[in-house]
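Presented below are the structures under discussion, each in the form of structure tokens.
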Structure I
Amino acid sequence: MTRQVRPPRGFRDFPPDIMLLRKSLMGKLENVFRSYGFDPIDTPALEYWEILAGKYGEEAESRLIWRFKDPWSGREYALRYDLTVPLARFMATHKGLPLPFKRYHIGPVWRHEEPQKGRYREFYQCDADIVGSPYPEADAEIVNLTVDAIKSLGFESGFTVRLNDRRLLRGIFEEELRLENVIPVYRAIDKLDKIGVDGVRSELAKLSLSEPTIDKIIGIISVSGTPEEVLDEAERKYGANKNVADAVNHLRETVALVGEKDKVKIDLSLVRGLDYYTGPILEVVLDKPRIGSVAGGGRYDKLIGMFLGEDIPATGVSIGIERIIDAGLELGIYNLNKKTVTLAQVVVLKRDPTIYQYAWNLANALRRSGIPTRIDLGRTGHRVQRRKAQRLGIPLLVFIGEKEASTGTATIYHTGCGQRVEAKRESVVEAAKALLEKCGE
């Protein structure tokens with residue numbers, strides 16, 4: 001029987017070229033998060049099942065969360081489904097943190113979904129959250145941070161931040177339309193991007209809603225546009241409703257502080273599937289490719305209180321780096337040309353202990369100066385060493401042969417611009433850095 005050596009479906013190995021791209025993009029996100037004064041935290045991959053239970057909704061908890069019983073203790077555990085509920089548990093565990101508390105967290109989460117393009121069973125989320133502020137300025141900062149983050153990843157244009165507010169939905173659907181069981185309605189609307197308007201109609205019909213009610217719902221969720229247009233219309237139609245009025249005022253104050261208002265639109269079809277949202281919600285969608293949302297989040301003022309016993313307001317965003325990478329590769333914004341972090345390859349021209357020792361010491365000097373450097377460890381010929389360096393795209397070749405070892409020099413060649421220099425041993429680092437600066441890495 002053939003041994004199975006592939007990872008399970010929905011899980012992936014990442015070779016160096018992909019990991020270099022991933023780490024580069026995550027580093028850019030970290031820089032944006034830090035620029036807004038967010039600090040890093042981490043939480044365990046595993047949580048007790050009861051920590052996650054009752055926070056996400058029926059579909060997630062019955063089908064999507066990786067849940068299992070420890071055979072030794074009999075205790076039920078689950079892999080974290082997102083980074084938000086663990087943050088709420090973290091806040092209850094670490095009482096006394098100064099508020100507002102601003103944290104970012106980049107880490108893997110797990111969902112038992114059917115794998116497809118842009119959707120995996122193990123993937124990384126990149127979250128930024130503000131805990132302790134109920135005010136629109138906190139939501140505005142999350143929107144601004146999100147825009148800056150997406151732009152930092154190479155998407156200068158071609159994306160939209162969709163905004164809505166759960167209070168708008170609550171006021172319209174639950175109080176104005178008087179829908180008794182609204183959660184299934186939200187779940188049907190949440191599928192709009194996947195199944196279209198006709199699909200949503202079909203889903204709503206399964207809930208035994210009347211045709212006129214379905215027509216009203218479709219009409220409401222078809223409203224989208226500039227914040228001024230949509231909020232004015234919502235206020236005109238439903239402004240007497242307190243939830244609607246609160247949502248409209250909150251969103252107006254939020255948008256007033258957003259730096260790039262042209263990237264923001266209010267979309268009444270946005271509901272966000274998770275049950276814990278209480279106020280403003282957001283998603284980021286790309287114009288192309290059609291890959292679904294690449295970021296999402298919102299306000300969850302009741303979630304921390306489930307653990308702490310008293311409500312603490314919170315708002316945040318989660319950026320899906322996996323879909324960003326898939327989209328960027330498809331659009332040609334990213335490539336996988338970088339195969340290694342190595343910038344210099346010391347090429348040993350002759351197998352001789354004295355020459356190799358000289359080359360070994362020179363490689364260490366380059367490393368200590370901050371230049372990632374390789375040296376032959378397989379006792380191969382210099383042609384093989386050069387071919388390997390070429391395949392990896394290493395820009396600097398530092399040749400060490402009998403002449404270099406005897407004269408205390410090195411011959412440095414930049415493969416990109418074809419420039420060659422000879423340097424004394426004490427000047428090799430300086431010469432290597434000058435070539436990298438002149439010809440590029």
Structure II
Amino acid sequence: MKNSKYLLTAFALCVGNALSAQDLSTISEQETTRLVKTLSADDMQGRSSFTPGIDKAADFIQGEFQRIGLTPLPAAKGSFKQTFYFYKITPGTAQATLNGKSITAENVLITSSAEKLKWKQSKKRKVLMIKKGENARKAFSDIMKQDTDALVLVHPSHAKTFEMFKRYLGKGEVKKELTKGSSKVYLLTDATEAKKYKASTTNKIEKLPLTNVVGIIEGKRKDEYVLFSGHYDHIGIGHTLDGDSIANGADDDASGTSAMIMLANYYKQQPQPERTLVFAAFTAEEIGGFGSKMFSEQFNPDQIVAMFNIEMVGKPSKFGPNSAYMTGFERSDLGQLVQKRLQGTTYSIHPDPYPKQNLFYRSDNATLARLGVPAHTISSVQIDKDTTYHTVNDEFEMLDMAHLTNMIKAIALGAQGVVSGTDTPTRVNKALVE
């Protein structure tokens with residue numbers, strides 16, 4: 001009788017493993033390739049926020065959710081698209097004089113939320129300097145955080161850093177609400193004082209839409225959520241290199257968005273999950289994570305059991321093919337639970353090997369992690385060596401599709417315990433989150 005029991009147990013395990021293998025076979029390289037190629041094609045124009053290209057990408061993702069058979073969130077009134085509005089503030093041409101001399105426009109940078117700025121000399125306004133020999137990047141960042149108006153004199157030795165910040169800030173600022181805020185005028189000059197100055201600009205202010213695309217598979221425990229996400233925006237059209245100006249964002253993050261869609265298709269073909277599964281394609285990650293921030297307002301964070309955010313998984317990690325790493329690994333035991341599920345397979349998930357890169361705070365997981373959710377990003381990019389990041393060379397041809405497909409399978413296997421309700425990860429300590 002005892003031997004019969006062992007035989008039945010062994011048989012059940014074999015059947016379970018066979019079913020698992022059969023289920024994972026629905027995650028195919030051919031289908032993954034179709035998704036990544038579509039999202040990173042030239043006609044998506046780099047999927048920059050507030051462009052026709054990102055609208056086209058949202059339509060495509062919505063179509064995939066419909067094809068798979070996902071359900072919109074109850075509050076979404078039947079639509080997978082969740083559109084909200086932000087203000088985009090685009091800097092106009094800046095003009096300035098200092099100590100009676102005109103400053104050329106290329107050496108002037110003005111940041112302001114006001115439609116019009118017109119400054120004259122004022123004792124109430126700070127005059128700051130970024131001197132020769134200073135860490136200009138840090139100085140710029142520190143000044144930008146100050147909530148006071150300031151005129152900033154930047155030494156010409158920092159011309160490259162000045163140009164970099166001007167190019168970055170020149171793309172415009174995005175805000176949920178128009179508030180007065182502080183204004184800064186940066187002048188690239190060898191002057192060490194500002195006896196007299198003037199500065200003016202007229203900004204372009206537009207109220208524009210941003211759209212997340214979200215679908216669910218309702219679980220038996222309706223109010224316990226497991227979130228799978230990826231951001232579908234990228235940086236759009238940039239500097240031309242070898243005749244190409246479209247930053248296609250194949251790895252960043254067509255790879256993660258495609259993985260999320262593949263997982264939605266995989267889970268839809270399984271029996272009803274124990275926990276409700278949420279699949280989200282976030283917008284505006286590249287300009288401040290606004291999509292994930294708006295998404296977080298729709299849920300009680302205490303009901304989100306775990307978040308698997310997927311970003312840049314199209315190339316093998318430093319740990320080899322079929323491996324990835326999880327950011328903020330030490331902040332909850334989600335990574336350990338995933339590792340346990342992957343034991344005995346060819347797949348592996350490791351702690352983040354790039355702690356100095358601060359990756360835990362550089363993707364859409366950060367918003368929910370700050371609310372205590374075990375929210376982590378799974379990635380495989382060798383960020384310290386990758387030469388295509390945020391360039392026109394982030395193309396489909398640069399990806400390893402076998403690796404990407406296997407990472408989707410790894411996430412499906414690794415998340416099995418959380419989805420089935422048998423694993424519940426520890427919460428992130430909100431007091432320790434920046």
Structure III
Amino acid sequence: MTEAFLQYVWQHQLICLDKLYTTNNEPIQVIKIGVFNTNAGPDFLNAKIKIGETIWAGDVEIHKKSSDWNVHQHNSNKLYNSVILHVVATFDKEVFTENGHAISTLVMPILPHVTNNYMQLKDLPAGIRCSKQLQEIDSLRITMFLERLVAERFEQKSEQIILSYHANTNNWEETLYQQLARNFGFKTNNDAFELLAKSIPLQLLSKHQDNSFQIEALLFGQANIWSGHAGEYELSLQKEYRFLQKKYQLTPISPTWWKFARMRPNNFPTFRIAQFAQLASKIPHLASKILESDLDTIKTFFSCDASSFWHTHYSFGTESPKHETSIGKQAIDTIIINTVVPFLFAYGKVRCVDSFRTKAYDILMALPHEHNKTISLWEQHGLHPSNAYETQGLLQLYNNYCTEGKCTRCAIGHTVLNRRQEIFRS
């Protein structure tokens with residue numbers, strides 16, 4: 001039984017209300033549970049509790065054992081002098097505040113079915129622990145929770161973009177350029193792509209807007225991703241880069257950043273850089289255009305082919321059969337989901353314009369549902385998303401709740417934990 005579970009029980013008052021007594025046998029009446037505190041200090045702030053004949057206003061602290069109060073050194077911390085009730089699963093020691101006040105303690109009488117459900121849920125393998133109960137849960141409840149998860153997901157993503165925006169001296173174009181580069185790395189090389197973008201500012205690339213070969217030379221040179229046996233095209237890029245490097249006094253990144261292992265050729269960083277070079281030369285003022293455009297138009301911004309050399313290469317030095325070099329439809333959708341949507345969220349948040357957040361939501365709802373291992377897992381358990389809005393919610397649910405075992409913070413988990421009938425049938 002974790003402290004998080006005990007906090008959850010207190011927050012939702014999943015207790016036998018007719019069995020509330022202190023360890024000194026004084027009756028307790030909970031008038032106000034308090035506000036859950038995510039910062040330093042007691043767990044629930046501004047509670048109101050009647051103990052005996054006295055109504056107390058203050059804070060509530062929760063532990064597995066009462067002796068944890070001293071283990072966590074609350075007995076010497078003035079922040080906890082405001083605690084009026086210590087709520088525990090096991091009483092093993094009377095405790096005192098820093099100013100010497102004895103704290104009333106409640107051994108929480110948790111509703112039996114809640115404890116039983118929690119223990120069974122906790123003992124299941126990590127992942128979607130409630131998978132067998134999903135079909136029994138009201139679809140409207142799931143839909144409403146996914147809406148909250150989507151908002152939560154893009155609030156988190158937009159916060160990172162806002163930090164980047166401030167680091168880029170409030171330049172939205174530079175910020176979007178760096179975010180776009182990062183997402184061209186598709187997880188394996190995202191850090192390397194972001195570092196590449198930061199090593200060669202958008203303003204510098206824009207000076208060569210009309211010369212895609214020079215942009216390609218600059219990006220490959222800064223990436224420092226040359227082969228050991230250069231052919232004619234690679235040599236020409238290197239020559240062009242050396243000239244531009246000297247002109248702009250550029251320092252390339254370390255080639256050790258780049259990863260090729262266990263990747264499909266069309267995800268090789270060399271191939272992605274070639275595509276990114278064409279994109280960078282094609283669309284000036286991309287941030288401004290995205291803010292003004294609808295989804296169909298935005299998709300055209302990312303529709304481009306790598307230069308002719310890459311029609312028969314995925315990397316320098318090794319020729320391959322002729323293949324497609326354009327960014328695929330699914331890849332464009334992924335870029336829009338991971339770059340454009342959080343950018344719109346961040347822009348709307350900074351500018352305090354809700355219409356950009358609405359636009360972001362509309363884009364997600366208009367895009368098809370994603371295909372990946374996590375979404376396949378949800379589909380195996382009966383949840384079939386119809387668009388990217390729902391898949392983003394399911395990704396947030398799995399990555400931030402299921403894998404972390406945060407069932408008590410999940411609306412679906414809350415429903416499972418509160419079911420009185422037998423729910424863990426084999």
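Rule-based calculations on the coordinates, nothing more; no lab input. As the structure is a prediction and not an experimental result, all values here were calculated from the model. Cβ atoms are built from the backbone, for glycine too; each structure is taken alone.
Things to note:
- Value -9000, calculated as helix-only ellipticity at 222 nm (-39500 (n - 2.57) for each DSSP H run of 4 or more, over all residues; to 500), assigned to which of I, II, III: II
- Origin of the value 0.60, where FRET efficiency 1/(1 + (r/R0)^6) of positions 128 and 264 (r between Cβ atoms, R0 = 30 Å, to 0.05) was derived from one of I, II, III: III
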